[in-house]
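Alright, structures below, take your time with them.
Taken together, the values in this text are just the output of simple stated rules run on the coordinates, not laboratory data. Treat the numbers as computed from the prediction; the structure is a model and nothing was measured. Cβ atoms are built from the backbone, for glycine too; each structure is taken alone.
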Structure P
Amino acid sequence: MTAASLTQDVPERPSAVTPALRRRSAAARRARYSTIKIWLGSLSAGVVMLPVVLARVLPLPDPIVGRLAESSLPPLSPGHLLGTDPNGRDLLSRILYGGQTSLLIGLLAIVVSGLVGIVAGATAGYFGGWVDTIVSRLLEAQMSLPLLLMLLLVVALFGPSIPVITLVIAFAQWPEPARITRALVLVEREKPYVAAARVLGLHRVAIIAKHVIPNIVQQALVVVLLLLAQAVLLESALSFLGAGVQRPYPTWGGIISDGRELFVTGKWWLVTIPGVVIALLVIGVNLLGDGLRDRVRRTKGADV
């Protein structure tokens, strides 16, 4: 009797791990939660970002010039879905056009801070020694400073223009991607493929750029995405305090600042609606980034 016939005669035992058990497992729950967070985050952020991107295409009134005859109209007024401000300017138009300014500054800031943070963190993690010491001390010094006071001081010195505000926010945010990149590279540099690249004689810069960074860039970019919410909040805070983009150009923080004194007189929409828009964007970006982070971690764990 051959081995093949013996194998065929043995009845196949059913697996103890059923599809129902797999669906109830912790890994399956985490996968479902991450998917739910990604969908909810995309929906919440998309509700805000899509109209903001299409603001110049939509038939909206001028966000800067208003009509005093239509001053302080409440929401759902004819021709003004979200009402108007005391100068008769359409609030929906100002929110969407102001969102373009706030999101532009936020996106530019995370691009700059992401590039600086990833390069600095990868360099410190791979080379170690005095390079790591310098970068680590810079990180500690940066994170020990009072953030908002530092931003206000720099803007006061150089003026509240979009390039200055963008660079100031980027300077405030680069430590976070630098820290996570450094930690990831410290693990990555000990792996066999890095040792093989060294044996082949590749330059250390080439190893970092072509091999190490591509393997950790997904996790670092998720952290950079999460910084978008913080960048928008920082820009709104600066505009609220009068250190952001100057009037008459609208920004979310500036719209809230203009309406804060009228809030107590019953004109709640001037503060509440822009605040809700900012909250939707921040919650959406955080949920989306958190869900993507869980998915990346799960993918990395499966690869290992």
Structure Q
Amino acid sequence: MGTAASTTPHRLVLYARLIRLDKPIGIYLLLWPAMWALVLAARGMPDLAILSVFVAGVVLMRSAGCAINDYADREIDPHVARTRDRPLASGALHPREALAVTAVLAALALGLTVLALNPLTIALALGAGLLAATYPFMKRLHSWPQAHLGVAFAWSVPMAFTAITDTWPPPLAWLLFAAVVVWTVAYDTLYAMVDREDDLKLGVKSTAILFASADRLAVGLLQGLVIVMLTGVGLLGGLGPGYYVALGIGAVLFVYQQVLIRGRDPGRCLRAFLNNQYFGLVVFLGIASHYGLSLG
């Protein structure tokens, strides 16, 4: 009994690592677009109940996505330097445990949505679940898994608008959706550049491999398109000067990321990827400033 009790905390730590609670970057990258959309849809501070559901849903779905991703990559991760110590890759957890964790977290997220949101948003939430469940398998099928992830991460945008307005999202929402898709492809390409050499050996597909020596140019063009599209969001949404100042700061962050990846060093590419959490924050502050909101 003593042995079982002593292993329980260790197992909880393994589950926490499985769903990446020790690496919350994915939560931030998924949360910021949802926050952008909620404030734009509400034209200010969104309803606290809806806001709480979205924050909890982001954490639950990102965690479920990590668990199913590790299940899908259980034969790949042991051969990749960055991932070989993950609980499934190392054998510390059994694959069926990852499936169980995925099911529980996804059920909690769906239950939360059903209890708190309107039918249109619930219907969109089912699509979000399908996107999250299928993304991990895309790297075996085509060279654009980053685009699939982009749609999955951007899906919170139309959901936010339907949750607030209970109507089909307007053009503003779909332009923001498209901007988030492009942004995700850009930063996830940076992430894929970290593992490119291992992925080439394993036959795993990614935009980093697809773009090859044009990777920096491709990412730069995508980042420029993000700024253009978010400028369009500002114009459609009637946002004020503070928003455009924020976009200017965001553009500087993109330039900084380009400097980081100049030599394609995996560690610096990872730093460039992580820097995108600050881009999301800056854009949020720009939107919030227009409506007189603050993080304080």
Quick check on the output: 0.40 is FRET efficiency 1/(1 + (r/R0)^6) of positions 101 and 213 (r between Cβ atoms, R0 = 30 Å, to 0.05), derived from one of P, Q. Which one produced it?
P
Taking relative contact order in percent (Cα under 8 Å, 6 or more apart) from the coordinates of each of P, Q, which one would give 20?
Q
By the measure mean projected area of the Cα convex hull in nm², for residues 205-284 alone, tell me the structure among P, Q with the highest figure.
P
Thinking of P, Q, which structure, once mean count of other Cβ atoms within 10 Å over residues 93-100 is computed, gives back 24.0?
P
State the single structure among P, Q that was used to calculate Rg and Dmax of the Cα atoms in Å, giving 19.3, 64.
Q
